[in-house]
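Q: These are the structures, in structure tokens.
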Structure 1
Amino acid sequence: MKNIVILISGAGSNMATIIQAAQREHWRERLGARVAAVISNRVDARGLTQELGVPTQVVDHKAFATREAFDAALQQTIDAYQPSLVVLAGFMRILTPGFVQHYEGRLINIHPSLLPAFTGLNTHQRALDAGCKVAGASVHRVTSELDHGEILAQAVVPVVAGDTADTLAARVLSQEHIIYAQVIARLLQDEMR
């Protein structure tokens, strides 16, 4: 069985969509895969309260003196599930190079911009401020350079008159929900071959 571990920090909408896709599309039977766990770095992450039939754990980053110590504890927690894929779904921590290297080729993220544009935070407002005609989301492999890994898929969303960062973010998020589960299923299928 190929185990998927999802990391979250907040509401968990991408997490929920991935878990629902796994159930609806019968990943266990068709792909030999399952979402084995959801892990958050925040005790108050709203995504942990969703009842989706997947074990949840918290590794609170505030309990660690250094980023390296937190990443070591997080890695130990993830490794207990023997993951084939580690999926960042709104996980708002910059990971250390050692952590990224440990999961090389198995660590993916979704970012709310058309990478390589607008890495980091405040992507929607930055796209509006730059006068972009389109925005979007990118699924990419995680490397030690923030938001610079191989792009696996992108979804384009038009910027419309009167858009605010919030309205644009909502339209981009709806596309994130589509492409993230598709990429995960494709990676699992590729692994089967």
Structure 2
Amino acid sequence: MKQTDEADSRGYYRRMQSAIEELLILKGVFSGADVEREVKAMDSRNPGRGAKMVARAWVDPAYKARALHNGSAAAEELGFAVGPLRLIVLEDTPRVHNVIVCTLCSCYPRMLLGLPPEWYKSSNYRSRVVREPRTVLQEFGTRIPDDVEIRVHDSTADMRYMVLPLRPAGTEGLDEEQLAGLVTRDSLIGVAMAKAAAQA
């Protein structure tokens, strides 16, 4: 029943969005071409941007330090504007694993990861990952050892998180582009870990 309610709610908001868009075009606030251009710009955003930041951090300790200090500025170094939002980069270590959620809605670093997956927006994930993160991660196929602390970070309207996953072992000979290819959207959220090609 809850899934049906959520689907109905999404349908309502899609209809409202369409009606408002048509009204604003009719009033001359912007044109249909403006909308199309913005949609294309949004579609160009994908997890490859976040992956490039991670790969750079893996090979460049100075960049990694800057990213951990100021994620927004580090993103802009690579040409990825994050706007007025504050981006915080969270480093996984052998002792700590980070996971991202937005318990209120679906705040998400879209400028670096693209559109959020459906499961990220679901009430099931949003409520459970805070209470039982280890169990939820296991459902994604990610087993975190009991001696590793799991930290869950709750995004807000003006602050976004991105995980800097551990660099997989055996990747010392890979260049930056190859390393970026090992970083998935799910590892940038923290529900998966980056894996070398042979491990994937």
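Where a number appears in this text, it was derived from the coordinates with a stated rule and is not lab data. Since we're looking at a predicted model, the values are computed, not measured. Cβ atoms are built from the backbone, for glycine too; each structure is taken alone.
Q: Looking at structures 1, 2, which one was helix-only ellipticity at 222 nm (-39500 (n - 2.57) for each DSSP H run of 4 or more, over all residues; to 500) calculated from, given that it came out as -11500?
A: 1
Q: Still on this model: Matching task: 3.1 is the computed value of distance in nm of label points 7 Å out along Cα→Cβ at positions 16 and 120. Pick the structure from 1, 2.
A: It must be structure 1, since only it matches.
Q: Tell me which structure, out of 1, 2, gives 1.00 once FRET efficiency 1/(1 + (r/R0)^6) of positions 24 and 152 (r between Cβ atoms, R0 = 41 Å, to 0.05) is calculated.
A: It was calculated from structure 1.
Q: Here's another thing I want to ask about it. When distance in nm of label points 7 Å out along Cα→Cβ at positions 112 and 144 is calculated for each of the structures 1, 2, which structure yields the highest value?
A: 1
Q: So relative contact order in percent (Cα under 8 Å, 6 or more apart), computed for just one structure, reads 20; which one of 1, 2 is that?
A: 1
Q: Of the structures labelled 1, 2, which one yields 17.0 when Kirkwood radius over Cα pairs in Å is computed from its coordinates?
A: Working through the options, I get structure 1.
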